[in-house]
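Below you'll find a set of structures to go through.
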Structure I
Amino acid sequence: MKIIEIIWLVQYVEKIERKHGVGIDEVEQIFANHPLARRIEKGDVKEEDLYRFLGQTAGRHLAVFFIYKSGGKALIISARDMSDRERKHYVDSKK
C-alpha cells in the first residue's frame, strides 16, 4: 500500500493530541518508516477500508488508524501508543 497524501481533519488532530498526546509529526514519521499494515474493517464506501499502521518514531511505538481513500490518500482518525500485544507483534515482525 502506497500513501501519497495524508488528510488531516481538525477534530481528529485535536482529539489525538488531547487524548493520546500524539502530534502530527509523529504520525507522519510512522508513515515514512515502513509501518506494519493491517486492514481492520471493510468500509461502508467501496474501497475505503479502515487500516491500522504499527510503527516506531524516534521515541515511541504508535498505532495509527486511518481510512484508505482512492488515489493513495489516508484520512487519519486516531493515533495512540501501542498496546503491549501490538508492540510484541510489531517487534516480532521486525526480526
Structure II
Amino acid sequence: MPALLLARLIAVVGKENEEEVVTAADQLIERGRVQGFEQGTRQILLHQLRARFGTLPERALERVNAAEVATLQTWGLRVLTAATLEEALADE
C-alpha cells in the first residue's frame, strides 16, 4: 500500500489503530502477491500449452483455470515432454 494512502487511512481511523491498519494492509498486499503469482503461473502454462498443442479445448481451459498452483507447476514441467495435451494435463 503506498505510504501516502496508508498515512491518510491512519489519519482517518486514528493513531491508536495504526497497528491494525498496517496489519490489514500487509495482509492485503500478501493476498495480492499470492493471487498475482497464481495468475501468472496459470497464464504462462496456457501460453506454453497453446504453443505446443495449438488451440485448447474448453475442457482444458477449465482444468487449468481450476487447478491449484502446485498442479499448474507440475503441468508446466510436463508440457516440455508430453506428446499430447491429455498427457500434459493428466492427473498425477
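Out of I, II, which one gives 20, 16, 12 for semi-axes √(5λ) of the Cα gyration tensor in Å as computed from the coordinates?
Working: I: 20, 16, 12; II: 42, 11, 9.
Value 20, 16, 12 for semi-axes √(5λ) of the Cα gyration tensor in Å corresponds to I out of I, II.
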Taking distance in nm of label points 7 Å out along Cα→Cβ at positions 29 and 61 for each of I, II, the highest value is that of structure II
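One of I, II was used to calculate relative contact order in percent (Cα under 8 Å, 6 or more apart), giving 22; which?
Working: I: 29; II: 22.
Structure II accounts for this read-out.
Computing FRET efficiency 1/(1 + (r/R0)^6) of positions 13 and 37 (r between Cβ atoms, R0 = 25 Å, to 0.05) gives 0.70 for which of I, II?
Numbers: I: 0.70; II: 0.25.
The value was obtained from structure I.
Could you figure out which one of I, II the value -24500 for helix-only ellipticity at 222 nm (-39500 (n - 2.57) for each DSSP H run of 4 or more, over all residues; to 500) was computed from? Don't jump to the answer; show the numbers that get you there.
Working: I: -9500; II: -24500.
Structure II accounts for this read-out.
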Candidates I, II; FRET efficiency 1/(1 + (r/R0)^6) of positions 5 and 53 (r between Cβ atoms, R0 = 41 Å, to 0.05) computed = 0.40; producing structure is II
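Computed from the coordinates by the stated procedures, all read-outs in this text should not be read as laboratory data. From a predicted model like this one, the values you see are computed outputs, not experimental measurements. Cβ atoms are built from the backbone, for glycine too; each structure is taken alone.
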